[in-house]
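Computed from the coordinates by the stated procedures, all read-outs in this text should not be read as laboratory data. Treat the numbers as computed from the prediction; the structure is a model and nothing was measured. Cβ atoms are built from the backbone, for glycine too; each structure is taken alone.
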Structure I
Amino acid sequence: MTLPTNTEIEAIRRQALATVHAHWKLFLFQGVLMLVLGMFAIALPNVFTLEIELLVGWLFIVGGLLRAATIFRKRHMPGFWWTLGTGVLAVMLGAILIAHPLQGLLTLTIVMTAMFVVEGIAAIFVAFEFRRFLHNWSWTLFSGLINLGLAYLIWQGWPNTAGWVIGLYVGINMIFLGVPLIMTALAARSIGPTP
């Protein structure tokens, strides 16, 4: 295996810049949407917390039904019963979350904490990748650090704040995802297409 040459690396860099520039409006739209939704979530954290929990319940139901329906047509496959069982289990878990949303909030709070940790670490690594291409990569780094801070605060306040913390923190998270997208879009627009 040979390492890429400087010319090949520069060609990849130019291609990445051209791609980011070509889609700067999409980055901007996503950023503004995340920012607006984040503001609503912060304004109404109890409502957003309950809605997120119900959404997760419905996702489990739909995902479980799709898994069961897909595997049901392939009864001869190895692991058929295990796969069918996990699909049915997902449907049952989703139904429990929808039927008893307040009890599911405690579990969902733990899941959201883990998501913030993973998302924060990923944002930090993405920021260091952007560092070579965009001058305002620090916004993405800041977003990742905020996610890690939010995860820490959720863990410290759990379970007392489970009724509202998810909606509030998802709102904050959405804002800190939206702002870097907006900043990336504005930076991508200004770089112009590369030859």
Structure II
Amino acid sequence: MTLFSDPSCPYCHRVRVVLAEKKINVDIVDVDANALPEEVLDANPYGTVPTLVDRDLRLYESRIIMEYLDERFPHPPLLPVDPVARANARLFMYRIDRDWFGLVGRIIDDDDADQARRALADSLVTTAPLFGASRFFMSDEFSLVDCCIAPLLWRLPVLGVQLPASASAVTEYAARMFEWPAFRASLTEAEREMVAGLA
């Protein structure tokens, strides 16, 4: 099994968290998302990372890869067994991608970045009570939702997003996630330098 992963990409990071949490033996090949090798382009018609190659199977799109890994390697489970709770977790991931990662994309592309920074901070403040409701995001167990959120929160300082004191539940949640063993294990040198460079 091979994962083609850009060392600084948050979508690749979330897949690496899943791999670390499940202790899956995989060959992680670091690539530059802007200059992908032919092997990735052959496996993925969209030319994106992460791209997972598992024997004859070629997968792309981080959430599809994450759910595949969760089903193929069922322990520990990262989605609830209950269909309603599972559907809610998928909705959370969809909203995280559409709302928060949509704003991250605008910040990176410098598409009215200041407004996008404010909107992301405001959204996290509004959502803060959900972060404080349980040890993990809306759950007593570490899940794929946490795998989606933690890489985004790790990048907030680099993105120039500062959370006010009213978002303390988000900050406390982030601190718990950043100490989680799988998250620590998933960090690349480039991701460690994101925070080290701000110290």
Taking mean count of other Cβ atoms within 10 Å over residues 19-26 for each of I, II, the highest value is that of structure II
Highest-scoring label, criterion being distance in nm of label points 7 Å out along Cα→Cβ at positions 155 and 187, among I, II: I
Tell me which structure, out of I, II, gives 3.8 once distance in nm of label points 7 Å out along Cα→Cβ at positions 67 and 139 is calculated. I
Of the structures I, II, the one that 12.8 was derived from, the read-out being mean count of other Cβ atoms within 10 Å over residues 35-42: II
Note: mean projected area of the Cα convex hull in nm² at 11.2, derived from one of structures I, II, originates from structure II
Among I, II, structure where helix-only ellipticity at 222 nm (-39500 (n - 2.57) for each DSSP H run of 4 or more, over all residues; to 500) as derived comes to -29000: I
Given that relative contact order in percent (Cα under 8 Å, 6 or more apart), derived from a single structure, equals 40, which label among I, II identifies that structure? I
